[in-house]
1. Identify which of structures I, II gives the largest calculated value of Kirkwood radius over Cα pairs in Å.
2. Taking distance in nm of label points 7 Å out along Cα→Cβ at positions 96 and 112 from the coordinates of each of I, II, which one would give 3.3?
3. Of the structures labelled I, II, one was used to calculate Cα Rg over 2.2 N^0.38 Å, for residues 24-71 alone, giving 1.70. Name it.
4. Kindly point out which one of I, II the value 15 was derived from, the read-out being relative contact order in percent (Cα under 8 Å, 6 or more apart).
5. Using distance in nm of label points 7 Å out along Cα→Cβ at positions 8 and 64 for the comparison, can you identify which of I, II gives the largest number?
6. Assuming -15500 is helix-only ellipticity at 222 nm (-39500 (n - 2.57) for each DSSP H run of 4 or more, over all residues; to 500) as calculated from a single structure, say which of I, II it is.
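Taken together, the values in this text are just the output of simple stated rules run on the coordinates, not laboratory data. These figures come from a predicted structure and were not determined experimentally. Cβ atoms are built from the backbone, for glycine too; each structure is taken alone.
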Structure I
Amino acid sequence: MGWEIHLHLVAAIAWIGGAFFMFLLGVSLRKKEEQEAVYPVIGPIYGYFETGALIVLLFTGYTMINNNGLIDILFSNITNEVIDALRIKLYFVAVIFVLTVIHMTISMMTLHKVKTPFQRFLSKGSSMGIFLLNLVVLHYAMVLRDIL
């Protein structure tokens, strides 16, 4: 593996580190006034930063899979420890991608507006889902690293 793994790791650190930061920020800011003062300022910066990290993760992940000839194997009936772990990791990445699109869409639509209860539920639920599934993806990245 070459440059891709290094960019992938830096982007993963940025993605997961940003998620931890926003989670801690959400837990720390309990008052609605504090949240309304902070999130409209930090939210868009964080959103663009995390979108960039996600694009790098997806690009470098695809590049590593493609360069190692795993594309055809992933979509075949072949099973082994590495392929199975990679498939599981990619399933969770797909769910995280969908949750990210949901979260970003709601966040951008309601940046300077009050969210409806349903929008707040989707926004907080997708955010929590992203945070928790990041830990699962990180686990499978470590599983793959241990195998290889």
Structure II
Amino acid sequence: MKCPFCADLQNRVIDSRLAKEGHAIRRRRECEGCGSRFTTYERVDEVMPMVIKKDGNRISYDRVKVMSGLRKACEKRPIPVSVIDQIADDLERELQESGEREVGSSFIGERLMERLRKVDAVAYVRFASVYRSFRDVNEFFDELKHLLESRDEVGR
């Protein structure tokens, strides 16, 4: 494991414990080169389906890309990182349980929007505005109106 601070390959494990409901192992490491400490996570490398983009191209599922989109949507919102991680974990579990070898990017986007909608309305609208590529303010306003109407129905 390469040290993120000095790139030295020599380090030792200080502590190991289960993380994320037993789905990963958290390891605290210390670099023998610079003495810095860092954390790594090990999890089973499960086969994820290929993602079919809107243009028909197929790419590998990328958790980093999903997390980046979620973080941007949740930026400056009172949403703990653990909730963002759980959203990504839930999506991955759903993809694995589906057994599909290919899945549309629209499926992933819709599932993430569903989860964000339950967590935070602002994060949901931010994510939807990028995902749905609103062409003008009216489309954006229509989405906000729909969100407000559905929240009013839940409150009744």
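1. Once Kirkwood radius over Cα pairs in Å is tallied for I, II, the winner is II.
2. Of the options listed, only I reproduces it.
3. Computing Cα Rg over 2.2 N^0.38 Å, for residues 24-71 alone on every structure in I, II gives 1.70 only for II.
4. II
5. II
6. II
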